[in-house]
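Colleague: Some structures to go through are shown next.
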Structure I
Amino acid sequence: MHDQFDVTLEDGDLLNEVELTTTLIIAASESDEHLTTEQIDALLGLLPIRPRPPVDGD
């Protein structure tokens, strides 16, 4: 009898997305506070955005 839940995932992009989502869920569940945008970006492996120099009048 074929088990409909016995599925092999071979989609690399899907596996990466599942891993990133899992990482975020674990980090959020272990944190006492909301995760900051910077923390989420770091967990996702994104590079920080360099702040722009202030413009006169800011």
Structure II
Amino acid sequence: MDKRLLDILVCPLCKSPLHLNAEKHELICKADRLAYPIRDDVPVMLVEEARNMNADELA
């Protein structure tokens, strides 16, 4: 994922910065505990497409 794109993307729900999990192809919002998928190198920034994360995944 392009570093410049990652620098400007924020969570659509709370506007917090996102963190890349390259291994799982996801953008992580720690504030909302959501993981937004990256499909074909395109981040899917829809809350209804995001996966809820548990506390163990955020550690």
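Read-outs throughout are calculated quantities, based only on the coordinates presented, and are distinct from any laboratory measurement. Here the structure is a predicted model, which means the values were calculated and not measured. Cβ atoms are built from the backbone, for glycine too; each structure is taken alone.
Colleague: For helix-only ellipticity at 222 nm (-39500 (n - 2.57) for each DSSP H run of 4 or more, over all residues; to 500), the calculated result is -3500, so let me know which of I, II that is. Could you put the intermediate results ahead of the total?
Modeller: Values: I: -15000; II: -3500.
It must be structure II, since only it matches.
Colleague: With distance in nm of label points 7 Å out along Cα→Cβ at positions 15 and 47 as the yardstick, tell me which of I, II scores highest.
Modeller: Of structures I, II, the maximum of distance in nm of label points 7 Å out along Cα→Cβ at positions 15 and 47 occurs in I.
Colleague: Same structure, new question: From which structure (I, II) was Rg and Dmax of the Cα atoms in Å calculated, if the value obtained is 18.9, 73?
Modeller: On the way: I: 18.9, 73; II: 10.4, 29.
Among I, II, the structure yielding 18.9, 73 for Rg and Dmax of the Cα atoms in Å is I.
Colleague: One of I, II was used to compute FRET efficiency 1/(1 + (r/R0)^6) of positions 7 and 31 (r between Cβ atoms, R0 = 25 Å, to 0.05), and the result was 0.20. Which label is that?
Modeller: Here the read-out was taken from I.
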